[in-house]
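Input: structures, listed below.
Rule-based calculations on the coordinates, nothing more; no lab input. The model shown is predicted, which means the values in this text are computed figures rather than measured ones. Cβ atoms are built from the backbone, for glycine too; each structure is taken alone.
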Structure 1
Amino acid sequence: MSLTSSNMVPLGTQAPDFELVDTVTNSLVTLKELKSDMATVIMFICNHCPYVKHVREGIVQIALDYIPRDVSFIAISSNDVEKYPEDGPDEMKEEALKWNYPFPYLYDETQLVARDYDAACTPEFYLYDKYLKLAYRGQMDDSRPGNDKPLTGNDIRSAMDSVLAGNPVSPDQIPSAGCNIKWKELDSD
């Protein structure tokens, strides 16, 4: 595991479209089908990463708090499942059901979606406005495994509140940090 920070994609970038398998329903879904008319959060997560495990309950709570406010949440796992079989689609479904994910958990088998989003780590958060323009990218909050800071979701919550109010999100955004995405051809750990 190597600690990796998110790539700070330029704000205003259009969300790349995708068609991926929802591991719970086993159906193909697209961004256009899943997006909200108000705000859409796309998260790159996986099952095995200790940083994701640390924020998992917080992610679920944030989604439960904001889905009624017309924010759509989409989780994507892009890891190489040959080297990390615990991140495979069957295990993803088990994880989503065990933790009652109130959002789809999509499998990016080709890793092309992660590359399109310039995703680098898990967890990684992207918030898009109603036009699917990037309004926020970075950390959920400053809590990490072992740092004893409370899991609040303050950074992503503040960004969603701004987007929902029609206000600009502060450009002072802190990258997320976690495990690197396990790329098929590049990963050696």
Structure 2
Amino acid sequence: MGIPSLVILALLAVGVFYAIFIYNNLVSLKHAVSKAWSNIDVLLKQRHDELPKLVEVCKQYMQYEQTTLERIIQARSAVMQARGSGDMPGLGQAETQLRLGLGNLFALAENYPDLKANNSFQQLESRISQLENGIADRREVYNEAVNLNNVRIEQFPDVIIARMFSFKDYALLEFSEEEKRDVNMKQLFGA
């Protein structure tokens, strides 16, 4: 075997090992996205379980606020439906509606001193607030994992391996601008 043959074999071996390296990195990124989503999913499930308890406690005190409570229940269902189908844009919209509903509920609760003093309400409000903070933190981790994955599968030479093995891009979990605005207290209380 001559030197040109050895050089060709060496280059071929380096190319194969490099392709394996790229493939393994892409697999790692794909699983990082899945893991980040699983972490969000756990918190969404926990919040899903807590919301009916909160609504029941509020129903006892807030006879005139049924529309707000119904919106929360509808948004909760929409979140679970989007979560179950993996529809990130739909989940982002449903999450926006749920978060707005919860913000309105907590703001309206200020008008009900007995409700605000209720130990169950305080515990649920605190628990849901903790879950909301956790979801926000994990959403950031998820979006970062998605971004890393999506960039890598578009970069050369990774794009070649990504296309050969059908690696896909993922949607970011984004909430609408509506959620980022402050609650309009005048509109909320009809003042």
> Hey, mean projected area of the Cα convex hull in nm² derived from one of 1, 2 reads 13.3; which structure?
Replying inline: 2
>> One of 1, 2 was used to compute distance in nm of label points 7 Å out along Cα→Cβ at positions 25 and 57, and the result was 4.9. Which label is that?
In response: 2
>> Can you rank 1, 2 by distance in nm of label points 7 Å out along Cα→Cβ at positions 33 and 153 and just name the one with the largest value?
In response: 1
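If volume of the Cα convex hull per residue in Å³, for residues 49-160 alone comes out at 95 when worked out from the coordinates, which of 1, 2 was used? Write down the numbers at each step before the final one.
Numbers: 1: 108; 2: 95.
Checking each candidate, the match is 2.
Supply the structure label, taken from 1, 2, corresponding to distance in nm of label points 7 Å out along Cα→Cβ at positions 81 and 97 with the calculated value 1.5. Mind dumping the intermediate values first?
Numbers: 1: 1.5; 2: 0.7.
The correct label is 1.
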> Given that distance in nm of label points 7 Å out along Cα→Cβ at positions 73 and 89, derived from a single structure, equals 3.0, which label among 1, 2 identifies that structure?
Replying inline: 2
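If helix-only ellipticity at 222 nm (-39500 (n - 2.57) for each DSSP H run of 4 or more, over all residues; to 500) is calculated from each of 1, 2, which structure is the one that comes out at -28000?
Derived from the structure labelled 2.
Assuming 3.3 is distance in nm of label points 7 Å out along Cα→Cβ at positions 41 and 65 as calculated from a single structure, say which of 1, 2 it is. Don't jump to the answer; show the numbers that get you there.
Numbers: 1: 0.8; 2: 3.3.
Only one of 1, 2 returns 3.3 for distance in nm of label points 7 Å out along Cα→Cβ at positions 41 and 65, namely 2.
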